[in-house]
Structure formats: C-alpha cells, structure tokens
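Student: Listed after this line are the structures, all set down as structure tokens.
What follows draws every value from the coordinates through simple rules; no lab data is involved. None of the values given here were measured: they were computed from a predicted structure. Cβ atoms are built from the backbone, for glycine too; each structure is taken alone.
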Structure 1
C-alpha cells in the first residue's frame, strides 16, 4: 500500500527513503540529539519508528498530539495519564534496558 494514515513500523513498507534512513542511522549513532522535521504527512514518524525497529533500538512512542487542549496548552493530566499508560504497556522495554520500576499506582486519574 502506497499511502496509509497509520505510520509504518517496517522499512520494507517505506519507499524511496534509503538516504534519509542512512542519515537517521548516522545521527543516532553519533549524536546525543536527533531532530526530524518536515511538512505534515511526509513520513517523519514512519521513518523514525521503522528506522528504530530496523536498528533494533528499543523505544517508547508518545503521540504528543493527544495532550494539547484547543488553546494549544498542554493538559498535564492527559500527559501524565499517557506516560503512565506507556509505562504499563512497555514494562518489557524497561526491563531490557535494566530499569526497575517500583510502587506504581494501579491507575492515574
């Protein structure tokens, strides 16, 4: 499928991005900060997620679009809930990284 609204997670689903993947890999290997920018719907998220999967780098993805209110302010309760939910969904990644998480509440309001 050439276009799908859902970001890709495999390089085999991304077309004509070999150079960008090479740049991403170099940046991740050699720099403490990597910035990916471009116009909306140009494949930034797909490139990042697929590239990290290709390099077998564990990651946690937070969709920041969900946490902004209509006036552009960050809704701290939604942000806290999203991060909290990601901890539970990705405990195996934290374990692989040697991170121990203790005494988390059952849920966040």
Structure 2
C-alpha cells in the first residue's frame, strides 16, 4: 500500500506486520527532533487494509509473513496475569454493553 510518511511517498508493507508491545519499541521516528506522524488518510487506509489481511490470516494462515499467532502468544505470556485478567474483564464488560445495546435496538415483529 502506498501512502505519505514524512511528507514523502512510502510503501507500507502490510504483509510484514506483526504484534508488538511498548517494551519492543525503542524510539519514535523523528526528523530534526520532531516526531513524524503518518497522515490520517494513510492511517485509515493502513487500518482498513490490515483488517482485511488480518482476517484472512486468521482464517487461512496466509497473507502475513511473520508467525503472528506465535508472536502474539509470546507477548501475552509476558503480560502479568493480573493485567490479563483486568483486560479480559474490561473486554467482557464492553461486550455485554454492546449486546444490551443491540437488544434494546431490536424490534419485535408481530404476526
């Protein structure tokens, strides 16, 4: 995928994507000491394309070169159990809120 980075055209290789945590990010890319951001339009495109590639990867294990599943499992093991439990609780709460919201939006159809 092509997009702008540091006001120059760049190729973003979605198939080389892999999960990471802050522990493995040692610096932010800067130019003259100023952090460089990816343009919003490019960010949206990257997310959209990655979402498609990720769903294909988890269905068919194709489309991404690194072993994403193995990397994810290794990263999750690094997270303390207490943090994983808290994260799971938050996700469950969000899921329950979404389910309740969907139920309240549903319309009964009478015969």
Structure 3
C-alpha cells in the first residue's frame, strides 16, 4: 500500500472506524485517489491540493473509460459517497457528498 493509503486509514482510525476493500486509483495518486468501504458505503476519496496560481485548493474526480478517455463518474458507478479531504497548515477538514448531491449539482454525470 502507498503512504497516502496509510494516512487515510489513520484519519478514520482516529474516529474509531476502519476502512475495508481499499482500491488505489494510480492515475489519481496526486489526489490520494482511492475507493474503499466505510460503514457499508462505497467511498470515493480524494485529497485537494493547494494551488500556487489561485487562491484555494483544487481536486479532480474522474475515471478512465474503456476507450482510454477520461469521464466523470456517473450515477451507475458503484460510488455512494464522495469525500474531498483538505489540509492547510494545521487545519484539516472534509467535504462529504452523497451520490444524489453529486448527481444534482453535476459533479457526477447522470447520463
């Protein structure tokens, strides 16, 4: 396992939860891209990165399709929750979006 997978495990261990069935998305390793089971929900986890050119943090959420093109996740994918993890200096937080919210606001495709 990669170092960032251990870091993600530690985040959930702190609140006395364990994550299972971990799959690393090698193409999204810059964003700590992994999926895992947490409390019977399939989680898509990404870490936002601080940008140098703009204020704030940036993250990408996509998958590689069979034809080699990048595509957004959609409502047919086995993802229940999207977690965006943020860290800045000594501050840590997470945005947690259900699949319904991701579909409603165009984060996931509904096609």
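Student: Given that Cα Rg over 2.2 N^0.38 Å, derived from a single structure, equals 1.24, which label among 1, 2, 3 identifies that structure?
Tutor: Computing Cα Rg over 2.2 N^0.38 Å on every structure in 1, 2, 3 gives 1.24 only for 1.
Student: For which of 1, 2, 3 does Cα extents along the principal axes in Å, for residues 5-52 alone, calculated from the coordinates, equal 35, 20, 16?
Tutor: 3
Student: Given a computed value of -17500 for helix-only ellipticity at 222 nm (-39500 (n - 2.57) for each DSSP H run of 4 or more, over all residues; to 500), which structure among 1, 2, 3 does it belong to?
Tutor: 2
Student: Here mean count of other Cβ atoms within 10 Å over residues 37-44 was calculated and came to 15.6; which of the structures 1, 2, 3 was it taken from?
Tutor: This figure was derived from 3.
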